[in-house]
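What follows draws every value from the coordinates through simple rules; no lab data is involved. Since the model is a prediction, treat every value here as computed from it, not as a measurement. Cβ atoms are built from the backbone, for glycine too; each structure is taken alone.
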Structure P
Amino acid sequence: MSDHITAITQLYARYSLSIDARDLESFRDCFTAGGGMEITGGAAFAGAEGLAKVIAGRTAESPRHENSNVLVDLADDEQATGRAYFVLRGTDGQPAAAGDYLDRLVRTEAGWRFAHRQITFAWRG
């Protein structure tokens, strides 16, 4: 069980690091083949093409992602749900936005991946 939790926690970090580095391959690898993400009240991005749009919209001035309070609930060895808080920090280091993630995760042959990520902003600066 703890190995699964560790692997999923690493996935949360890999997501943030890859999106901030604008590393499309690593970012796509955080999701299942048909996986995606949706911003509550906003856009949705699914599959390889949708996720590529997320990276294409990033610049060196885009805020950096920080995760905290990651909570994982394992349904079994193949499925889990996860929640976490996030803070986006501007280039000046100040918070630019914050909110939470609600995730559906599945274990694939390549390891744990996001099947769906729901992003809800608590506030935006």
Structure Q
Amino acid sequence: MYTVLCFFRVKKKNVEQFVKMTRKSGDILESHGTISHHVYFSNMLTGRQGSMGVLNLMEVDEDEELLMAQSVFNSEDHYYEVMKSVKSNDMIHYLDEYLKDLVEMTRVVTSSFTTKHPQ
């Protein structure tokens, strides 16, 4: 399995619209083969039982909410196949541009993880 995580610092006034647009983008991704796409609201950002929390790794302003989006694919190759297929979808490009008006993209944190152990 291969997953892409994105952390978004969204102004509180933009959260509702951001989630709506992100879910629409997720529907498009799923229609092109993504296994699943979900948006998560932050719950506890501080560590537990002596561990660090996300707030130790990134700064979130008082007027912001931290949201996480997760897209799941069969493999890294599958991810690239879906991204190639999505390129031809005009609506996804519109939604991406709209999202850029809601969040500062230079502050988005994106990473990928795989269940396949790297050699």
Of the structures P, Q, the one that -11000 was derived from, the read-out being helix-only ellipticity at 222 nm (-39500 (n - 2.57) for each DSSP H run of 4 or more, over all residues; to 500): Q
Structure from which 14.2 was derived, mean count of other Cβ atoms within 10 Å over residues 2-9, options P, Q: P
For distance in nm of label points 7 Å out along Cα→Cβ at positions 10 and 90, which structure out of P, Q has the highest calculated value? P
A value of 1.6 was computed for distance in nm of label points 7 Å out along Cα→Cβ at positions 18 and 50; which of P, Q is the source structure? P
Can you spot which of P, Q the value 40, 30, 25 was calculated from, given it is Cα extents along the principal axes in Å? P
Among P, Q, structure where relative contact order in percent (Cα under 8 Å, 6 or more apart) as derived comes to 48: Q
On distance in nm of label points 7 Å out along Cα→Cβ at positions 42 and 66, which of the structures labelled P, Q is highest? P
